[in-house]
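*Asks:* The following blocks contain the structures, represented as structure tokens.
Only the coordinates and a few stated rules stand behind these numbers; no lab work does. Everything quoted here is computed from the prediction, not taken from an experiment. Cβ atoms are built from the backbone, for glycine too; each structure is taken alone.
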Structure P
Amino acid sequence: MSALVPLPERGSLAYQELVTRRPIADQVWDSVRQILDYVRASGDRAVLELTERLDGVRLAQTRVHGEECAAALEGLDGRVREALTEAARRIEAVHRVQTFHEPPVAVAPGVRVHREWRPFQRVGLYAPGGRTVYPSSVLMMAVPARLAGCPEVVLCCPPQRDGHVAPVILAAAVLSGVTEVHAIGGAQAIGALAYGTESLNRVAKIFGPGNAYVTAAKLQVFGDVAIDMPAGPSEIVVISDGTAPPEWLAADLRAQAEHSPDALAMLVTTSESDAAALREVPEGQVKGFRCVDLQQAVAFANDFAPEHLALACRDPERWLSLVTSAGSIFLGADAAAAAGDYATGANHVLPTGGAARSFGPLGVEAFGRPVQVQAVDVTGIEAIAAVTDVLAAIENLPLHAASVRTRSR
């Protein structure tokens with residue numbers, strides 16, 4: 001059982017330790033570097049050997065044939081298929097409005113500027129599969145990738161003990177538009193996606209959550225390939241003022257702690273009665289803090305920058321505008337964070353470890369980028385030259401000015 005303790009004073013050493021996550025252990029970082037170097041040097045041979053050594057599964061190849069994927073969907077329990085289909089529909093509804101459109105801007109007569117969307121041609125998705133399987137994560141990544149227009153969507157997921165990717169993962173892949181599946185997990189999967197192997201062509205960008213090894217691998221390959229965000233162990237901050245039933249608060253805290261032993265859940269409340277929410281929660285994973293008022297609680301949340309932030313208080317919209325750093329925000333006591341994991345259509349691939357200070361939730365825009373287009377016709381040359389003549393002279397680049405002036409009629 002945990003207990004409510006006073007929230008440390010902002011700026012104190014205890015406060016800084018509370019909002020600062022532990023870095024990835026040197027041992028993990030070094031192990032991942034060795035795995036990535038091995039995959040980069042030896043390709044499929046390294047991936048197969050690492051899969052046998054680390055996952056205890058001997059494979060002849062990693063590629064999952066389309067027939068196996070189709071059979072997995074065909075054999076899926078009807079209720080599971082219905083739930084996955086409905087979840088995918090909601091994800092598409094939420095994410096479709098994120099598709100890129102930008103009208104041209106006429107900055108002067110004869111001068112127009114706009115940007116056009118270009119999807120990545122090949123993207124890699126990672127779905128964890130250690131403690132359990134996550135078909136919902138497949139939907140959360142693959143549906144936006146399809147909406148973005150990515151023609152090749154590659155999924156890596158660890159094989160189970162029988163050497164196969166879980167059928168429900170394969171079914172979710174088919175439902176959401178994945179074009180290629182490989183039975184690879186861990187840092188070796190990230191290496192294969194980043195560097196390519198004989199049987200898996202490299203991708204432009206890697207997406208997906210994972211454990212410390214996966215997160216370390218994504219950070220280490222960044223630069224050779226783009227990544228979505230650091231998305232490691234799950235975390236939640238629940239802010240309460242005593243108006244939500246304590247058993248609801250406890251349920252939200254336990255739900256996030258359920259993900260893994262290194263998941264983190266915090267209750268920050270103005271009410272001593274909320275201590276009841278801490279009676280039956282995993283000690284060590286769940287912490288409870290008493291604060292002076294909700295303004296102090298929100299300020300702490302901004303400093304902590306949680307993956308999930310639940311405003312389980314009266315008039316949550318009042319506090320929403322004050323939240324500056326959170327991956328996904330849940331308004332009101334009825335908005336369970338687990339609803340966002342599965343059923344609201346919002347994306348559950350979120351920044352963790354304080355990365356919500358500078359990253360947002362996964363969306364369609366992450367699966368491509370805009371290209372800039374500038375159109376200048378004869379009527380716009382003088383308007384351009386009037387500016388370039390002056391600025392090119394200041395910067396001592398006369399040939400820049402000449403390249404515009406030579407087009408004057």
Structure Q
Amino acid sequence: MKHHRLLTLALTGALALGLTACGPKEPTVEATPTPTAEATPTPGQPAVDREDLKVGFLYPGDPSDVGYTRSQSEGADEMQEALSLSDEQIVEQYNVGVDVDCAQAIEDLTAAGCQIIFSTSVDFQDDVVTAAREYPEVQFCQVAGTEAASSGLSNLHDYYAALYEGRYLSGIAAGLKAKELGNPRLGYVAAKPCAEVISGYTAFYLGAKSVWDEVVMDVVYTGSWNDTGLESRTAQALVNRGCGVLGQHTDSTGAATMAERMGAFQVGWYMDLRSVAPGAALVSAGADWGVYFTEAVQALLDGTAIPTDWCKGLADGAVFLTPLNESLVAEGTEEAIETAKAALLDGSLQVFSAPLTGVNADGMTIDLAEGEHYAESDVANGGGSAPTFDYVIDGITIVSTEA
């Protein structure tokens with residue numbers, strides 16, 4: 001769909017910067033399964049007439065990005081189609097923070113008449129909170145946000161997806177491939193040492209370990225959300241360390257293409273990488289942001305409340321896996337993933353469950369006893385939507401050498 005754009009896009013527009021959800025958190029331990037759901041919503045706002053509706057989006061990257069920004073933009077397309085909105089009703093700002101200042105981009109969207117604005121990078125959070133105070137008649141929705149519940153603003157909302165579920169399932173594909181290779185050493189190309197990234201790679205590792213207890217994992221932080229060359233070099237360094245299967249939480253195809261070049265295998269993030277690395281890509285985990293966009297905009301049309309915090313996952317189609325690369329995955333991968341998925345859905349499997357020990361950057365420790373689990377993104381019980389698990393657990397090594 002061709003949406004109305006306020007910006008002239010650079011031909012080589014910047015790629016997605018990604019998300020962060022940083023800061024130390026007290027562990028939330030549950031002894032029984034806890035479903036992921038919405039928090040108690042803020043009071044509803046006056047309904048908006050459909051023909052008057054305008055929806056704004058702030059993107060950190062360019063539409064040519066095949067990863068994170070594209071996934072958010074595709075979610076906007078999904079919402080537009082589901083609610084039968086015209087192209088003129090969708091106003092998108094690309095390369096925010098690169099081609100245009102975030103505060104200015106928000107001002108442009110409000111001037112264009114947008115009644116709801118989705119901020120798709122947590123790097124924009126400070127400007128979004130400021131704007132929510134300045135424009136109380138506009139609804140602001142912040143991905144991986146941490147401020148809505150404490151802000152006292154009824155027009156500020158935080159959203160995320162239970163991506164740890166998808167990470168766990170994709171880790172099963174990695175673990176079974178590693179077992180087939182007879183090489184228990186996994187590698188992980190990570191952006192930054194914050195909770196969003198740590199939560200994701202921990203879930204990936206636990207999924208792998210669930211099918212082969214011998215696996216260990218080396219993690220290298222690139223310090224960047226999207227740098228193709230750096231991610232390629234990081235992947236190369238990990239393979240040179242003996243890692244046979246790689247995961248990633250970065251936004252380019254660099255890790256996948258390097259893995260293929262070096263004869264290793266790779267599990268991706270957001271995008272189906274079979275077309276760029278058919279000899280390496282096993283599967284990818286991703287989020288369907290259109291689920292949230294549709295719910296939030298429908299609430300605006302209905303005059304009902306948008307939740308203060310929102311986090312949904314596999315059960316609601318907000319988290320998914322791309323199709324398996326059937327020519328590469330180990331025998332039994334599809335069946336193992338389906339079994340684990342069913343257990344996640346019925347609550348008999350919790351991703352961050354005992355035995356689990358680790359320590360975070362502030363020296364805080366976690367040591368779960370039998371029957372306990374860490375309730376990630378526990379919106380149903382008053383927690384926030386953004387990830388909080390930031391412990392490096394036993395079996396995972398943060399590699400000190402740079403790529």
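*Asks:* If you rank structures P, Q by mean count of other Cβ atoms within 10 Å over residues 218-225, which sits at the top with the largest value?
*Replies:* Going through P, Q one by one, mean count of other Cβ atoms within 10 Å over residues 218-225 is largest in Q.
*Asks:* Given a value of 24, 47, 16, 8, 4, 1 for P(r) over Cα pairs in 10 Å bins from 0, in percent, for residues 186-241 alone, calculated from one of P, Q, which structure does it belong to?
*Replies:* P
*Asks:* Just checking, which of P, Q has the largest value of FRET efficiency 1/(1 + (r/R0)^6) of positions 178 and 386 (r between Cβ atoms, R0 = 25 Å, to 0.05)?
*Replies:* Q
*Asks:* Which of the displayed structures (P, Q) returns the greatest value of distance in nm of label points 7 Å out along Cα→Cβ at positions 122 and 170 on calculation?
*Replies:* P
*Asks:* When Cα extents along the principal axes in Å is computed for each of P, Q, which one produces 60, 49, 38?
*Replies:* Q
*Asks:* State the single structure among P, Q that was used to calculate helix-only ellipticity at 222 nm (-39500 (n - 2.57) for each DSSP H run of 4 or more, over all residues; to 500), giving -9500.
*Replies:* So the calculation was done on Q.
*Asks:* When relative contact order in percent (Cα under 8 Å, 6 or more apart) is computed for each of P, Q, which one produces 21?
*Replies:* Of the options listed, only P reproduces it.
*Asks:* Who wins on mean count of other Cβ atoms within 10 Å over residues 90-97 among P, Q, i.e. which is largest?
*Replies:* Q
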